[in-house]
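Each reported figure results from applying straightforward, stated rules to the coordinates on display, with no laboratory input. What you see is a predicted model; the values in this text were computed from it and never measured. Cβ atoms are built from the backbone, for glycine too; each structure is taken alone.
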Structure P
Amino acid sequence: MILPPSTLGILGGGQLGRMFAIAARTMGFRVMVLDPDSESPAGALADTHLCADYRDRAALERMGRACAAVTTEFENVPADSLEFLAQFCPVRPGAAVVSIAQDRRLEKTFLQSNGFATAPFATVENHADLAVAFKNIGAPSLLKTARMGYDGKGQVRVNSLAELESAFETLGAVPCVLEAWLPLQTEISVVVARGTDGQTAAFPAAENRHANGILDISIAPAQVTAELAGKALETATAIAASLDYCGMLAVEFFILGDGRLLINEIAPRPHNSGHYTLDACLTTQFEQQVRALAGLPLGAPDLLRPVAMVNLLGDLWREGQEPPWDVVLSQPRAKLHLYGKLGARPGRKMGHFNVLAESADAALQAALEMKTALAIE
């Protein structure tokens, strides 16, 4: 086990890295962040901020020699950087696992080959693959870039072969997957921790609602049947075991109109939909990330009270003015979390708030009222 006051490293300086740093420092660890942004939210709270590119070998070696272990806050860190770091200290999760999550082709192929259900899909490497892919998947369908897409970016809905050809050009003619568009009843996600000893702890499933491709609201516990929620937790735990994973893993699910549960995608890190754990669970997803990285026993993931989480996007900062935070701060069961980002812009995640209540319905209703008040004022 790695114990305080050892130094833990994290690649990436965004809000997930910031909340990891808060959890690690609260537990007595020192924190080193590597991020090329001199104003990164995590770097501002770290003991040491290495302002360097993720491929900078000198910076990586400095981190590897100074840290007892290193993790990541996002999946698009170059895999070869993780491999290089692993010469000097443990890297959790490892490069091989992160590589799978970086590429939708590898991710979906891994899931299906291990018996996990996904939407029907076909890989598209070049123009020659378009007609065959469309014949196999049909319409409507969704063309997604194999790499780097997130929050609705890098994907286009298509209804014909002509639209598919146009969409492929729009996305830069890079490798893609064509995925069947399915009638969804709802979307849920599960964040699961897996330790160095194979111990797992899954947080309760969250129900997710999106706006313009970006997560808008998460409700926990998810308002689905106990059977579906249980199956989602079992599936997420089984995926972590299949990957021989160590760290935090988020699994997003589609629930279809006929009740089927399909995997949308996985993320090898804490997740936006798991932010409810900061106020509503015995252990947060970020403390759990610290525990898994340090080889400590995992904390109990118990949900203490129903909760609704609302994302705060840059759209709320009208003409550079701060939103009226008293709308949230005046509510005794609401908890505001701002990420310390400079330069609000539409669609950028600037913070979130959690609202706790006696029931999921009550938490959601209160959260929606605050969300509306923030937007109006």
Structure Q
Amino acid sequence: MKNILVTGGCGFIGSNFIRYLLSASDFTGRIINVDKLTYAGNPENLAGIAEKFSGRYTFINADICHPEPMSEMFETHEIDTVCHFAAESHVDRSIVEPDDFVKTNILGTFHLLELARKHRMHLFHHVSTDEVYGTLGSDGLFSEATPYDPSSPYSASKAASDHLVRAYHKTYGIPVTVSNCSNNYGPYQFPEKLIPLMILNALEGKPLPVYGDGRNVRDWLYVMDHCRAVWTIMKTGRRGETYNIGGRCEMQNIGVVRMLCDILDEMNPGKASKRELITFVTDRPGHDLRYAIDSGKLEGELNWTPAESFETGIRKTIRWYLDNKGWVERIKTGEYLSWMERQYGVMKMLPTFSKS
């Protein structure tokens, strides 16, 4: 794996993965980061990386749904490995604007697979989600053998892309691995997601909206644990196999929010407890009750385990947001868009879709 194409590398998980991999002692190759730079793609997440890793990192503003310029890029950079993070990923938005999810998550993956079929690939690694499995009751865990039962346009689009990746392995012999992960949290997460939204709202004294009664359960995975798992799978995972990645940190949403409030009261005390800001709102349509991942296959075969508990990971996350208020303000005001133009405007080589 000498020239790895990372799609969606300016997003939350992709940018953390690039930071992790370029610093890893067992990777000496190059990373070509391709990102369409939608609202959640922020090149500032990788500020300083090009200078720190001169000659090993290239950023290209491109849309994976455009096969011809992407094909040219595969050839120019001699891509031998793909790590595919690029996806529209917010459930609420998928309910309102499902077309973007179909375009990027299904058609985008299809175009990448076609390019992988035409070029000699060492590996095509596809990053997916536990949401493809649907919902669990109070007992049980999602395993790699759990039947797919997606509940939202987002999870349905990811399920479709998973099936495409496996089909291309079986039909064309492309070496692939697939990972389905639980809910990620950590530095650089766009504030539409639960944890950064609650942190930032609490710091500003705004309501903390919790869907329904807050008893929906999620398994939380610290983003750097996820990055380490993905690289482990890419290096030593069996080709054609799927590996579930979970943090073994099941919590009800209301428990997450209360813990955030208590830690923020400790780190950033105010006159009143931040728990007083918790506000219950109408539940989202098709809101899955519980997700929980069985990572036994990954742990047993590849000797991976999460390094962070939820409390240690969430403390690191809160501290990062407290220490990076400039990043937060630019995200909230849109200033990062002009920063992006100043830093990367000359690199806009490939066409992108415009919203219509």
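Tabulated values for the structure
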{"quantity": "Ranking P, Q by relative contact order in percent (Cα under 8 Å, 6 or more apart), the structure that comes out highest", "calculated": "Q"}
{"quantity": "Highest-scoring label, criterion being distance in nm of label points 7 Å out along Cα→Cβ at positions 36 and 300, among P, Q", "calculated": "P"}
{"quantity": "Answer label among P, Q for the case where mean count of other Cβ atoms within 10 Å over residues 4-11, calculated from the coordinates, equals 21.1", "calculated": "P"}
{"quantity": "At a computed -9000 (helix-only ellipticity at 222 nm (-39500 (n - 2.57) for each DSSP H run of 4 or more, over all residues; to 500)), which of P, Q", "calculated": "P"}
{"quantity": "Comparison of P, Q - label where distance in nm of label points 7 Å out along Cα→Cβ at positions 148 and 188 is highest", "calculated": "P"}
{"quantity": "Which of P, Q leads on FRET efficiency 1/(1 + (r/R0)^6) of positions 60 and 268 (r between Cβ atoms, R0 = 41 Å, to 0.05), largest value", "calculated": "P"}
